[in-house]
Each structure stands twice: as structure tokens, then as C-alpha cells.
Structure P
Amino acid sequence: MTDGLQELQTLPPLANAIIDRAIDNVTRKLVAGHRNKKNSRPNAKTADLGSATKDTLAAASAASAMEVANRGVAWKEMFQKTLSHGISSIGTMKFDGSFTVKDGKAQGLDDVPNSPGVYVVFNQQGEAVYVGDSTKLKTRWYAGHLNEHKQGQRSDKPYKLADEFQEGCTVKFVKMDSEATAAAAEAHLIATTVPPLKANKKEELKNEQGIRTNIEAKKMKDSSGSATSIAMGAATEAAKNVGWGVFEQLATELTKALKDELVEVAKGISRSIKHRLQRIFNRVWKVIQAIIDAPMKILAGIFEFVVNAVSKTIAQFYNLAKNIYDLGLSAWQLFQGAKTMTTDELVQKVTETLVLSGTLILWDALDPILEANLATLVGPVAPYLSAAICAVGYGVSSFYLQRFVPALVKLLIAMKSDAQEAVEEMRLTCERLIAVQERELILLEDLRDYVEGSFDFEVDTRSHSTSLASHQPVAVLDVRARLAARKG
């Protein structure tokens, strides 16, 4: 049975391109929202589809997609800090700074940065008694620990670190880049320090978490212990990124297939349910086949995970790394197949690579910026409105660019062909000139041999003449007289 795809009655090209791109944008944000949603029912024994859907819709935004794409940044920091600061255990930690507390007053706290970090409190004997973390170290100590100590003195309910604050203690800290990495480092140190720390009453991030940053922190905490285990945890997250990328492709294609079938229904075109399901299945199967036939395509998820972790510039635009990978892969495939393509095929492929990939990078980069500005005007609708606006921009720009870009590409290819022919003619001319020069060199070699031979002959002749001149005259033989005598 044929798949019937060629019989599909779709929308006009421009409208179809806009709607398809809107589906791409919204699906990406919804998938990112699901991956970046908070857990409103942590440790629940049963699943709640309503709560999960509500959490997903609340997190479906460009900001969530950016956070998902940039998760490699946190794993990179944990790996680096494990190597550079030894944060896998208190005994190996190399701290960025310290301050002291005595009689309830801090010395050197003003020099502490107000940035995320993890800290360890040591008593007068140099024993670790407490580990904490904060998104703002200085504020946490002034408004938190020291203030709570004063309140405890006034209420006769001593603070948990009252003895250390009065007798004297040293607080050492390591700066971290994010709340998640600080929480992960703190939770790991609390869980692995032996004997248990006196002032830390419970293990942090032990059970399922509800807050998104803590959910990610728990993953890193569970993988902490060594640089190798952190690297393995990062590899697992990168692999998940690939899986979600494949799921996004399949969900997007399925949605587009359903859209096309609904368009036919709206146009009054009658098809059997079996025929429609077969056609939908064939479209989704083609995506699966493309993944199987081109395995390098799925590596975009790993590339995105790694590159966003390395480059702060790319990390500012949540989908840029994946788009760059797709553009590079398309360019490589184009380069490999260029020699076997006809001119028309080459023009089409170059146009697709330039127009579709170029406009895609542009509008995906504008999406989070546009959404952020719309959020103050339309609130929760901003992600979907910006997705629609960027889809219109992408559809219109790519549609009209594809009208005149092929002519330009064809002109460039023709110019390149003419240039190649000119270069080939110049090469042949050079080869001919070289051949002429080679023949001339051979003639010159022969002439040199002739001159050398003539010179040697002249020298021999002179030498022979001199030798003959030094002897008695020799009678000349009269050949004619002898011949005449014989005849007589």
C-alpha cells in the first residue's frame, strides 16, 4: 500500500512554513518546560497528570529552555572544582578565603563576596562542625547566622553555633557559580563527612526534591565523590539530552502530521481512518529512519550540552549550539555530495543550507529576547506569542529568500565554474610552456655537448699539427700517377 503522502492537500507554502515553525517553537518550549518543571508533589506515592501538566505549562518558556540547554555549565563547574578545590571532602578542600567569629562578632566578613558558595565552620580545635551553602555568602552570615545568634541570646534559646561564635571559630569558604552547585557541594560534604558534623542535623537533598535547582543539585550530589564519578554523571545527562532531542523530533513530526490531516478534513477531503493513520505512521517512521541512517544527527544533543558548558556566548542563546551543529553537519554533507550532484541539485542544497539554517539561527536567537520583553505585557502567554511571532518572521524571511537566493547561488556556482575553467586553461598553458622549456633545455644540452666536442676536436687537431711539424717532411703519395701506371 502506498503511503499517500503525495496526495496530501496542505496549506499554501508560506502559511505551511509559518505553522510548522510555530509547532517547532512551541514543542521545544513544552519539552523544555517538562524537563525544567518544578515538582509540586515531591515524594508522592501516586502520579498526578493534572499537577504535572500545570507544572510543565508554568515552566514552558525560553528561559526554561535556556536553563535546560545550559545544564552542562553546572556539571563542568563541579568537575573543575573537584580537581582545583578538592570539594569531594572537607579534608582535601582548598578554600578561596576565610573570616573569623568571636564573641558573636565577625572579623573579615566584609571582604567576603556576596556570591554563591559553600562554607565550613571550624572550632578552636580545628574540627569541622558545620557545613552550609548560600546564594549570597555575605548576606547569609550577616542576616542569617549572626542575626539568629543574637536572637537566641535575647530569647535564651541558644543558636546551634552559639558556643563556636562565642569562644571563637574560623569560617572558610569556596565560591561557586550557581545556587545548584553550591547546594550539591554542601549536601555531598554533609553526607560523606565522618564522624557526622555536630551542627548539621539532617542530610540535605536526601529524598526527591520539589524545587528545580534542588532537583538538579541532587543529581550532582549523587554523582559527587571524585572527578570520575562527576564525569560519568555529566555523560549520563548528555545522553539524556540526546534522548529528549529525539523525542522532540518525533513529537514535532507527529504534531505536524496531525495538523496536515486536520487541514484536509477542514477542506472537506474524505479519507479513511486507516489511510490517515498509515500516512501519519509513515511520516513518523521516516524521522526514525533518518535518525538510524544519519546517527551523527542525534549527537547534536551532546554537542549542545558540551558547547553550552564551554562557551558563555553561545549559552546566552539556548538553541544556538544545536543550530550551529546542524549547520555544520549540513555543510559537511553538502561538501561530500557536491561532486556527484547536478547543478540544480547543488543550487537547491546550498540554498536550503544558507536560507533555512541561517534564518533559523537568527530567529531562535531572537526568541528569548522577544519573550522576555513580552512577559511584562502579556504575562504567561508570552512564550507562545513570541513563538508565533518568530514563526512568522522565520516563515516570511525564508520563503522570500528562497525566491532570489537560488539565482544568486547559481550565478556564484557559474562564476566558480568559469573560474575553474580559466584556472584549468592556465594550468594547461603552463604545462605547455614547461614542455617547450624542457625541449629547449634538451637542445641546449645537445648544443653544449656539440660545442664541447668541437673544442676537443680543435685541441686534438692543433696538438696533432704541432706533432707533425716537428718531424721530417713526408713524400706525398701521387695516387693518380700510380693508378695510370697500373693501367699502362
Structure Q
Amino acid sequence: MRQASLILSLLFSTNLLAQGPSGALGRFKAAFSGGQKTYRTFDDKQRALDAIKRFDSVSVTRALITAYATLEQELTPYAEKRRKLLPRSNSGLTYPLRMKLQPIRNLQDGILDALAMQKANASLQAMMKSLLRSKKNLPLTLQITLANCAGKLDAKELNNLLRKVGKKKDNDEESMVLLKLFTRLGFRAQGAGPWVLQRLQSKNLDVRTEAVLALASLRWPPSLEPLMDRLPKETGRLRDLIADTLAQFTGRSLGPSRKSWRDWLQKEGAPYLSGETELGDTLPTQKKSRPAEGTGTYFDIPQDGASILYVFDVSLSMKAILKRRPGRRGGAAQEKERRIDRLMRELAKALEALTPNKKFNLLGFANRLYRFADKQQPATPKNIESAKTWLKGLQLKFQTNIYDALDLAFYSAGRGSRDRYYPLTVDTIFFLSDGAPTRPKRTVKGRGRGLSGDVPDEILSAVRRWNPLRRIRIHTVGLGIRGPKANGFLRQLAKENGGTYVRR
């Protein structure tokens, strides 16, 4: 029976591939119509998607966009139910919902790949029309993919796009997507320079940050003076980003002082303003600077965020002793220390270094999740002492449930169940683990005992969706980790989210 089923599946797949674009498109639309549970019909949908990928046309592009949005509607109830369960339930209750979400996400990833393969100018135009007419509230990740495809437009269509954008009234979400688009287009999108400069005046910090990144990519001479004038109005990371952008443009490292940059502009800036000297695209070599005073560090990573969420492993393996090297010149080995004790020591030091104008929260994970507070807390002496007391009460449990920990971390940061732009309350996550991710075992009936290894690529894919604009920086710490698998996962998690990875 099993062999016969496999043969029928292969024959069905071959039949799909043999069809022309019209037949494949019809089957695709039928497979992705609403009302069919994906976890039951995944194979049929996957075959239909594989068949349609071969074709490049406006009708295929529109069908892919519609299918993605339909899948988003299907998964939202599951995501919302998980959101409510995560803070108070163990993985045995949350994992079945993830099993229903995962095939939907896999298909969505496949659709994004298919859209990225579209090259015909008519197909690209259809994507841009869908993006600029986003009254249908397309999912944010889909919008970003459509924007990325604009890099393949020819010069004429690109100019048409820039003219339309210049007349467009947009909200914060649309601004963020379009700014990402211009960052990708770089020098080719200089015609959008005036529109991007207007976003420097936005009340939304995220929009202003994306505007600076876009200007850094555009390398548009009229942006020099507005960027200099913005320096005294910004603080923290955005001010440093503006200073770095000016350094990139000019090859000078003058820091965040508006006066220093204005003095330079008066003496040497005329060729840059006129376009006679092209703005640079590489930062000048700089000596490694120390963390700003008062920020403190966490495992030697500067705490430069304004609102920090510490996510850390409290699985049973954290009882293990950290291996230490012998002291120098034959001295005695250092005193043995458990992983959990090192974590608590570093957390206490990091919290005590926070200034009252910063915010923080704590999230421990094992087979369930443990959160210090429902929302970010001001780093007052009273709150820090309460947090240290809370840490002392944590008990180690089995499992390394990294997927749920990161899911709740982004919900705690302000993300909703729908894939769209949300104002965030967290700008930095410090994530620590001492091993590879695990999840409950799965049986045919959906139940089982014990644990199995989780799939790092699934977690990374989920984080890309939870942090599509990379507004949250994720630093990672591998504590006592051995082997390339866990180290590779943590290193990649930090790399994809603008953070630093350290191993201790």
C-alpha cells in the first residue's frame, strides 16, 4: 500500500509538471483556495506550488501574492492561540499549534522564493502595483519581498516607480517598506532622495532610522547637510548611525558633533555638495572604541540598547561545571563554577550597570517560560533588586525550548499575531543558551514522551518573520557549548539580527 501511494504521488506530480501554464495555474488556485486546512493538504499544495514555479507571468505573480495572503489568514488564529498560551503553558500544549503553523510557514517561504524567481518586466510591474496599492494590508514580510524584487526593474520602470512614490501619502508601515526598497536600490534610487529626507522628520524612531540607512545607500549629495543638522536632535544608536554615515560619505571620522561636521563642510565640503567628489560607500578605518560610560556589559557585549530583554536557558544542563583553563605560568586552576552560577553573576552585574533611564525584562526558558514582568520595566534600584530576587527563585527544568522562548520574546517586545509593522518596546535581546534546541517528540497520533532535537533552520526562518526589518538587535552567548551545531545556530542568529556572538 505504501509503495502504491508513493507511485500515485509521483504520477500526480509528473502530471502537474507536464501541464502548461494555464493548467498549472488553475490547479494552484484550487489548491490554495480558502477553507482547506494546510496541515492536512500540505502535499497537494506543495506539488501545485512546485509546478507553478516554472512560469513567469503577471497571472502567476498575482496568484502567488493572493495565495500568500490566504495562508496568512489561515495561520493567524493558530498564532493568536499560541500567543495566549506561551506565558503560562508548557511545550506539550504549545507544540501541537506549532505543528499546524509550520507547514503554512513552509509554503509561504516557498511562495516568497517563487516570487523572487520572477524576472519578466510585466511580473515585476505587477508586484510594484500590489505594493503601492497596499489597501489590502498585505503581510509585512510579503511587502518586503515585493520591494526587494524592484531591484530587477529596468531604468524606465524604476523612474515610473520613483515618481509614484513621490506623490504617495503613506503610513509608518509603508514608509518602512519603501525605505527598505530604496536601501536595496542604492545609487539607482537617488530620485527618491527628497522623499527619503522628509522621513528624517518623522516622529517614529524606526522610520527615521530606516531613512538614514536609505540615505547611506543612496549616497545623494543633498543629504549631507540635513544629516549633520540631525545629529544634535538624536541620541544613542541613531545618532551614532548618522555619524557613521557621514564618515562613510567623506572618509572623515568626526564623531557625533554637528559643529565639527559643519566646520569641515565649510572648509572642504564644496566638492562633495556639488557632486564633483563622489560620496564614499565604505567606513574609514577606526580604532575600536570602548563602550559608552554607564552602559555596562553582558558577557563583555556592550549594553547600548535603551530597552533590553535578557532571554536565558534554565534547563537542567545548566548545572554542569564550566571547564576552566589552568592559570598562566603553571598556576593553579581557577575555582570551578556551574553554568547557572556564571549566568546569575553576569545577569546581576549587567542589571546593576543599567541606568534608570533604561528599561529591561527577564525571560527564562526550559520546558516552559518564566517571565519577570509582563512588560519592560524601568531600571530603577527597586526594580533591579526585585529582578535579582526573582532570579534566585528560578528552578532548573528539562528541555531547551528555544523556539517558544524567542516567540514570546518578540511578543513581549510588542509584536502582534499578524505579520505587520508594530511599534516595539524592545530594541535589544541578549539570548543565552548552553546547548542545541530541543522540542517534544512527535508520534503518529501527535503525542509522545521525551525530547528530540529541534530544527535550527525553522527557528531562524521564524525569527526572520518576527524581525523582518531587523529593528531588534539580537546578541547571543554560548555558555559551555560544545560542537558546531549549537555554536553555528547561535552565531547565525546574531549575524542575521545585527548582533554579536560570544562563547564562554
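One table, with the values for the structure above:
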read-out	value
Value -22500, calculated as helix-only ellipticity at 222 nm (-39500 (n - 2.57) for each DSSP H run of 4 or more, over all residues; to 500), assigned to which of P, Q	P
Parent structure of the calculated result 11, given that relative contact order in percent (Cα under 8 Å, 6 or more apart) is the read-out and P, Q the choices	Q
Test item: mean count of other Cβ atoms within 10 Å over residues 68-75 calculated as 23.4, pick one of P, Q	P
Structure (P, Q) behind the derived value -0.39, -0.72, -0.94 of log10 I(q)/I(0) by the Debye sum over Cα atoms at q = 0.05, 0.08, 0.10 Å⁻¹	P
Read-out mean count of other Cβ atoms within 10 Å over residues 180-187, computed value 27.6, structure in P, Q	P
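Here, each number is a calculation from the coordinates, and none is a lab measurement. Remember, predicted model here, so these are calculated numbers, not experimental data. Cβ atoms are built from the backbone, for glycine too; each structure is taken alone.
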